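**Student:** See the structures that follow.
Nothing in this text is a laboratory measurement; each read-out follows from the coordinates by a stated rule. These figures come from a predicted structure and were not determined experimentally. Cβ atoms are built from the backbone, for glycine too; each structure is taken alone.
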Structure P
Amino acid sequence: MIDVRNLTKSYGPKRGIFDLSFFVQEGEIFGFLGPNGAGKTTTIRQLLGFIHPDNGSAYIHGLRVFEDAHIIQKDVGYIAGEIAFFDHMTGDEFLRFQAEMRGMNDFSRYNNLIELLEFNPKTSIRKMSKGTKQKLAIVAAFMHDPSIYILDEPTSGLDPLMQSKFVQLVHKEKKRGKTILMSSHNFEEVERTCDRALIIKHGEKMVLEDVNALKQRQRKVFVVHFDTDEERRRFNTEGFTVENTRNNELEIAVSGDVNEFIKRLSKCTLKGIDIKKQSLEEVFMEYYKDDEHE
C-alpha cells in the first residue's frame, strides 16, 4: 500500500532523509520511530505530496505520491505533527467544512468518533486546549473512512484515557483492513499497536523489524534473592552483566536466550526472583548511544 524506494531529501549533513526504503503492507500498522530531527516528518510530508524528493520515489496505492497527490489525498486520513486550524471556527464548523470539501454525506462515523473521544465540537477552536485540538485532528482524519492513515504523533497532548481509546480505535481500523503508518514517541503505544517498526537515525534506516522481534532484543534484568550470601558467591556469573550486588542479592542483565541463566540458577537455593524488563524505548536508545554527548 505504501512503497518507499531510495527516497532522499537533503537539508544539509544529517538533516533530511537519505536513501530511505521501506514498504507498508495492506492491513498493517507500521511504526515509524526516531527522535525530533530524525527525518520522520520529512518522510511523511513527501508521502502526502507536500514536498518533492531530491532522489528516489514513493507510491501509495501504486500511485506516485507527488504527481498523483490530488488522487491519493482523497483516500488518506492524515494527522500532522504540528496541527494548525482556522481559529475563527468552532470544531463543528471546521469538520463540516472538511466534510463538504470531501463530498461526505454520511456523518455516522463523525458522530461515533465524537462520542468515543468525548469531544465537544461546538467549542471555538481558539479556546481549545492542545488535547482538544488533537481530538479534532483525529475526527478530521478518520471521519471520511479512508483506507490508509498517515499519522504523525497522533496522541500528542492526549491524556492516558484518551490515548487508550485511540489505541482501541486503531486496532478496530486494522480489523477492518485499514493500513496505518504511525510516527510516535510513545513506545508503549508502539508496543500495543504496531506489527513492524522502522527506526531511523539522522534520516537513515537503522533497523526495520517485527515489533515482537524488537521485544526479543530487550535486555532483561533479574533481581535474584539467594538463600544465603554463600549461595550468591557460588553462582557463576560468567557471560552475564552484574549490575548490582547487595548482601545475598544480585541484579543480573541477560540479553536474548535466558535458558542458560535459568539452568545455572537451578543449581542454587533461592528465596525469590524478580524481573525488570527493558522498555522498547531503551531498545530504541541502543541505536543512539553514539549521540548521547550531543
Structure Q
Amino acid sequence: MYSTAHPRDYPACSGCSLCRLVCPMWRSHRDPRFSPEGLAKARQNGAAVTELADVLDACVLCGACDPVCPENIDLGGMIMDLRRDVPARPEQAALQTGYRKAAAAPDAAPAGALLLPGAALRADAGLLARVLELLGIGCATDDGADIALALEIGGAIDPGRRRSFLDMLGGRTLVVGDGLLLRELRHWLPGARLQGLGEALGNLGAIRRRIASADFYVVEARAYHADHERLVAHYDALRKESGCSMNLDLQRIAIPGCDEAEASWMLKGRRPARILVESPAEREVFRCVAGVPVLHLAELAAPNEEMHNA
C-alpha cells in the first residue's frame, strides 16, 4: 500500500495510467484527457486551466486516484486547486452564498461529540433525526456546508470564516457526513477524533448485525479514500463478518455511485436482495436504477434500540 506522507504534485506524474483504472470520468468518456493522468500530463506540457475546464468539471472528486498513485501525487488536491481558477457556475455561486448566510449566525453547538451532517443528510429531516438518535450525539447547526461546497467547486473560503468554523470544532469528537469536508478536516485539525458517517454507523452493533450476505454495500468513496490505509481493515472486517459484497474492486478502491450510469454499471451481473448505502445522495441514485430495496445504513435499525459497538 502506498504511503500518503508528503504528497507530490503533477510534475511527478510518470504516465503509468494506474489512475485511469479507477476513474469514473475515464470510464464515462474513454478519452485520455478525462483522467487524473491526462490532467497531470497536460499541465506538464503547459496547458492553461481554461483548456482543462471540461475535464475539471467532469471530475466527481471521488478520491479513488489518490491511493493507487505510485508517485504519491495528491491528485485530488491538484484537481481542487485547478478548479479555483475556473469560474463557478452561477447556480453554484448562489448556493454557496446561501449556505454562507445560513452559517452566519448559528445556534451554539451542543457540548460533546458532534455530527456535521452535510447538505445531503440535512435535506432529509427524518433520516437526520434517525442518525442522531442512533449515534447519540449532538448536531451542529453550522456544519460547514458553504466550506464543503467551496471545496467542491473551487470557490473562495474566507480565512476568518474557516478559522471561526474550526474554533467551534476544536477538541471534539466529530462525525462528518460530507466526505470532501472530512478529507480537509484531517489536514486542518491534525490529531482530531474524526469519523465519516458510514464508519460511525457501521460500528454500531444494531446496524452491523443486520447486514446480510445477500446485501450489496456501497461504501461512500470520498470519506473512504481520504483515510484509505486505515479503513481498508474496517471494511474488510465488515465484509468478512456479514458475507455481503461491496463496491470495492480488487485493489480495495471504492467505485462511486455518483450517477445512474455509474450505478447501473456497478450492478451489472449482480443480483442483491438489498442495496445498503452510506450516502443519502447515493441512496437516491440507486433507487432510480435498482429493482430491489435501497436503504441508508441508518434505516437498518430502530432509532430507540440500545446501541453498542460491535
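**Student:** Which of P, Q yields 0.15 for FRET efficiency 1/(1 + (r/R0)^6) of positions 190 and 214 (r between Cβ atoms, R0 = 30 Å, to 0.05), as computed?
**Tutor:** Q
**Student:** Compute percent of Cα pairs over 30 Å apart for each of P, Q and report the one that scores greatest.
**Tutor:** P
**Student:** To continue, here is another question. Could you tell me which structure in P, Q was used to calculate mean count of other Cβ atoms within 10 Å over residues 46-53 as 13.0?
**Tutor:** It traces back to Q.
**Student:** One of P, Q was used to compute relative contact order in percent (Cα under 8 Å, 6 or more apart), and the answer was 20. Which one was it?
**Tutor:** This value belongs to structure P.
**Student:** Something else now. Given a value of -9000 for helix-only ellipticity at 222 nm (-39500 (n - 2.57) for each DSSP H run of 4 or more, over all residues; to 500), calculated from one of P, Q, which structure does it belong to?
**Tutor:** P
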